[in-house]
Structure I
Amino acid sequence: LVVLAIGYNWANKHSISFDSIYEPLFNGLQSSSIPKTIVLDLYHDWPTFSIEHAVGAIHTGVDHFLLANPTTQFYRQEVRLLLLLVPLCLLATKRYVPLTLRSVAIIAPAYVVLCHGADMFVNLVATGLSGVGRTLVQVLVFGSLAFLFPKVVRWRADTLFPPETPP
């Protein structure tokens with residue numbers, strides 16, 4: 001979204017104010033998990049006092065928007081959580097499997113894929129929860145997977161799926 005201050009003329013006292021331009025913009029934004037990009041164009045030929053008024057109006061609009069729509073999630077929360085928990089998973093797995101380059105190259109992507117699948121489950125379970133509630137469920141599930149991953153590493157196919165015995 002590109003917003004130009006069309007209609008503002010610093011030399012005309014009856015020109016539209018910056019509050020009239022930016023306040024409806026921020027009032028119209030909906031709180032969403034989808035990132036939005038907004039470009040607010042300020043002209044370099046404006047005098048300093050006009051730029052100060054514009055920045056003040058933008059600041060006020062953003063403050064009102066953030067008070068009405070508090071942030072409940074971090075930006076790219078899943079990625080940040082994985083960056084925090086992959087070393088924890090590797091540390092927990094280290095007790096059972098020697099950490100070589102090969103084992104890390106297998107364990108880390110396997111944990112990330114497992115968490116990605118678990119995130120789909122979190123989205124299903126935490127549908128009615130607020131952003132903070134969803135974050136807590138996500139941390140609990142991802143953290144549990146990090147600590148329980150060594151158990152998964154030690155599973156063997158023959159013990160999980162015993163051969164069928166003829167009737």
Structure II
Amino acid sequence: MKYNLALLCKSRIHADALIHLSKKLRDAIPSIYVLGENSYPHVTICQFEAEETNIDSIWKSVLPIEPHFKVNPVRYYWSPKIVGNGFYYTGLEVLCSDDLYVFHKKVISALNPVEATNVIGHQFFPHFTLGCCQLGDVPPDFLPLNDDIWTQDIEVKLALGESGPEYQFKKILYEQ
């Protein structure tokens with residue numbers, strides 16, 4: 001089964017603002033990934049596959065590692081990689097602060113020998129995915145960012161959840 005260790009918003013205000021932006025994006029462009037309907041807003045730390053019987057011990061190995069920092073979205077991103085049928089991932093890139101990067105490395109180290117299926121280490125790309133959208137040749141640049149997202153640092157907590165087919169965080173199993 002697919003799983004995701006990720007940072008979730010502590011504040012419902014921030015989570016709702018990200019969900020609103022994702023739905024606004026979906027209303028403008030066809031999307032197969034919509035926050036709030038089939039995913040929690042999250043910043044992935046590690047995606048992996050594991051047997052359900054191992055999940056409790058995996059969570060216990062990372063539980064002591066707490067995020068003592070906030071995340072801050074810095075820009076939109078549009079993935080250059082096509083997922084299929086002209087669909088691209090899009091979202092908000094999060095500043096990869098030293099604290100976030102060290103946290104990421106500690107979690108990956110604690111998971112050993114679990115093998116990550118996402119990009120880790122120096123290629124770690126922290127972000128909130130807003131959608132998996134069908135784009136034209138030029139990505140649109142028309143969605144105003146809500147102040148609850150853009151101008152504030154976002155408090156986060158570590159969580160472990162089940163992932164859907166697009167590795168969206170679809171069900172919380174454990175959270176700090």
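Just so it is clear, none of the values below were taken in a lab; they were calculated from the coordinates. If you're wondering where the values come from, they're calculated on a predicted model, not measured in any experiment. Cβ atoms are built from the backbone, for glycine too; each structure is taken alone.
Key figures
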{"item": "Origin of the derived value -7500 (helix-only ellipticity at 222 nm (-39500 (n - 2.57) for each DSSP H run of 4 or more, over all residues; to 500); candidates I, II)", "result": "II"}
{"item": "If relative contact order in percent (Cα under 8 Å, 6 or more apart) is computed and equals 39, the structure in I, II", "result": "II"}
{"item": "Test item: P(r) over Cα pairs in 5 Å bins from 0, in percent calculated as 1, 8, 18, 22, 21, 16, 9, 4, 1, 0, pick one of I, II", "result": "II"}
{"item": "Source structure (of I, II) for FRET efficiency 1/(1 + (r/R0)^6) of positions 44 and 100 (r between Cβ atoms, R0 = 30 Å, to 0.05), computed value 1.00", "result": "II"}
